[in-house]
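Laboratory data are not the source of any read-out in this text; all were calculated from the coordinates shown. This is a predicted model, so every value here is computed, not measured. Cβ atoms are built from the backbone, for glycine too; each structure is taken alone.
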Structure I
Amino acid sequence: MIKWKLMLTTLPFVVAALGLRAVLDYVVVFTPVVDFGDVALVLTGGVFLIGFMLSGTMSDFKESEKLPAELACSLETMEETLVLAAAARPAVDGNQARRGLHALTVTIHDWLTHKQTPAEMFSALTRFAGVIGELDKAGAGGMASRALGELHTLRKTLTRIHVISRTSFLQSGYALLETLVVVICLLMLLARFKSLIAQYLLISFVTLIFIYMLRLIRDLDDPFEYAPDGTRGAAEVDLFPLADYRDRLGSRLN
C-alpha cells in the first residue's frame with residue numbers, strides 16, 4: 001500500500017483541476033485563450049527540469065539506501081571486537097560492552113524515527129566512547145583501539161545521514177520547478193482541446209504527472225523522514241538492518 005500512498009494523495013489535486021475546468025466551461029463560460037499544441041514547449045521544459053531534479057535527488061537516495069546497513073555493520077563489528085577482548089581478558093566485562101552498545105543502538109534508532117534529538121544521539125556516541133575507555137583501562141588494549149576506529153566510522157555515517165536529512169537539493173531548482181508546475185496546470189485550465197474527451201483526459205494526466213513528480217522529488221530529498229512509530233512514507237529507505245541488529249543484540253544480553 002505504501003507504493004500507492006503518494007499517488008492516492010495526489011488525486012485530490014487532479015479532481016480539483018477537473019472541477020475548476022468544469023466551472024470555467026459551464027458556469028463562467030470561459031473562452032480558451034491558447035491551443036493545447038502551443039503548450040508543448042512549456043511541457044517539454046517541465047519534463048527536462050523534472051529529470052534534472054530527479055537525477056540529483058536520486059543520487060543521495062541511492063547512497064542513503066546503504067547507510068542503515070553500514071550502521072548495523074559498524075555496531076556489530078564493535079560488539080564482536082569488544083566481546084573478543086573480554087573472552088581473552090577476564091577483567092574486561094563483555095556484558096558491560098553489550099549493554100552500552102544496545103543503549104547506543106536504541107538511541108540511534110530513536111533519533112532516526114524522531115524520538116530523540118541529534119544532540120542526544122551524539123551525546124550517546126560520546127558516552128559509549130567512555131565505555132570503551134573503561135574497557136581499555138580494564139585491559140582491552142588494542143581491541144579497544146579497534147572499537148574506537150569503528151566508533152569513528154559510525155560517527156561519520158550518522159553525520160552523513162544528518163546532513164542528507166537537513167540539506168535540501170538545490171533550492172533555486174525547486175523554485176523554478178514549482179513555478180513551472182503551477183504555470184503548466186494553469187495553461188491546462190486555459191487551453192483549447194480538439195474534443196471534450198481529450199480535454200479531460202489530458203488535464204487529468206498532465207496534472208497528475210507533474211504534481212506527482214514534484215511531490216516525489218520533494219519526498220526523495222529526505223529519505224529519512226520517518227514517523228515517530230518508525231513507519232515509512234512513500235520514499236524513505238528501510239531501517240530493517242538496524243532494527244534487526246538491535247533485536248539480535250537485545251537477545252544476547254544477560
Structure II
Amino acid sequence: MTESTVSSLEGIHNFRELGPYPLRGGGHIRPGMVYRSGALERMTAADLVWLREHAGVRTVLDLRHPDELQGTDPHGLADRVTALSFFPEEQTQESLIAELNGLYGTGPSAARYLHYLTVAGDRIVRAVNLFAEESAYPVLVHCTAGKDRTGVLIGLIMELLGASPDHIAAEYGLSSASVPALLAYLEATGRRLEGTAEEIAERLATPPERMAGFLTLLRERYGGAEPYLRAQGVAPATLAAVRRILTA
C-alpha cells in the first residue's frame with residue numbers, strides 16, 4: 001500500500017495518516033509517524049481515545065493564525081500542542097488574506113503556495129526542526145482545513161524524503177473528499193464563505209495538478225525542498241535526522 005490511510009473520526013475533518021509512499025533510492029515513508037487533519041476542536045470522546053491510544057499522538061503541530069483561535073474551545077490534545085502560525089502573528093488574518101488575494105487572486109494556487117515559503121520561512125524551519133526530534137513522534141499536523149498550509153508543509157517533507165511528485169500531488173488531492181465535512185465545520189463555527197455553492201466547493205477542492213504546479217515552481221525557484229530549507233538555515237544534520245526518522 002502506498003496511499004495515505006483515511007480514518008473515519010467523528011468530529012475531525014480531513015484526517016488521515018501519511019501513507020508509506022515509496023522513496024527515491026529505496027525504502028518508503030515510515031507508517032504511523034505523521035498524521036494530518038483540519039481543526040480539532042470538534043473531536044469527540046471516541047476520537048480522543050483513538051488519537052491517544054491507537055495513534056499515540058505525542059505532538060500536535062497547529063499551523064493556524066491566532067485570529068483563527070478566537071472563540072474556540074480547548075480540545076483533548078491541548079496538552080500536546082505546539083502552536084506555530086504559518087503566517088506572522090503581528091498581521092491580522094484578514095489583512096493577510098487580502099494581501100494574498102491581491103497578489104494571486106481569490107483561492108489557492110501554486111503561486112500562492114510558493115509565496116508561503118517566503119512569508120513563513122522561519123516557521124517552516126521551526127517545523128522541520130521539530131520533525132528532526134524523535135521524541136516528538138507521532139506528530140499530527142493541522143490547520144483549519146488541513147489542505148493548504150498543512151498541504152505545503154507535508155509536501156515539503158515528502159519532497160525532502162524523496163517521494164515522487166506524482167505521489168505528493170496525489171496525497172494533496174485526497175483532501176478533496178473532505179470538502180463536505182469542511183463546509184459543515186465552517187458553518188458550525190459561524191464562518192460564512194462568499195460565492196455560490198459551486199464556487200465555494202471549487203475553491204475548497206484540492207486538484208493534484210495544483211500541488212504538482214507548486215512542486216515545479218519550488219524546483220525552478222529553489223532547486224527543491226532541501227536547497228530551500230538549507231537556504232533558510234536548516235542544518236544538514238537536521239535534514240539527515242528527518243530522513244532517518246521517517247524512512248523505513
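Matching task: 45, 36, 31 is the computed value of Cα extents along the principal axes in Å, for residues 71-206 alone. Pick the structure from I, II. Only one of I, II returns 45, 36, 31 for Cα extents along the principal axes in Å, for residues 71-206 alone, namely II.
Assuming 12.6 is mean projected area of the Cα convex hull in nm² as calculated from a single structure, say which of I, II it is. Source structure: II.
If Cα extents along the principal axes in Å, for residues 63-142 alone is calculated from each of I, II, which structure is the one that comes out at 40, 31, 21? Answer by label: II. Given that helix-only ellipticity at 222 nm (-39500 (n - 2.57) for each DSSP H run of 4 or more, over all residues; to 500), derived from a single structure, equals -27000, which label among I, II identifies that structure? Working through the options, I get structure I. Looking across I, II, the calculation of relative contact order in percent (Cα under 8 Å, 6 or more apart) that yields 25 traces back to II. If mean count of other Cβ atoms within 10 Å over residues 23-30 computes to 14.6, which of I, II did it come from? The value was obtained from structure II. Computing FRET efficiency 1/(1 + (r/R0)^6) of positions 103 and 215 (r between Cβ atoms, R0 = 25 Å, to 0.05) across structures I, II gives 0.10 for structure I.
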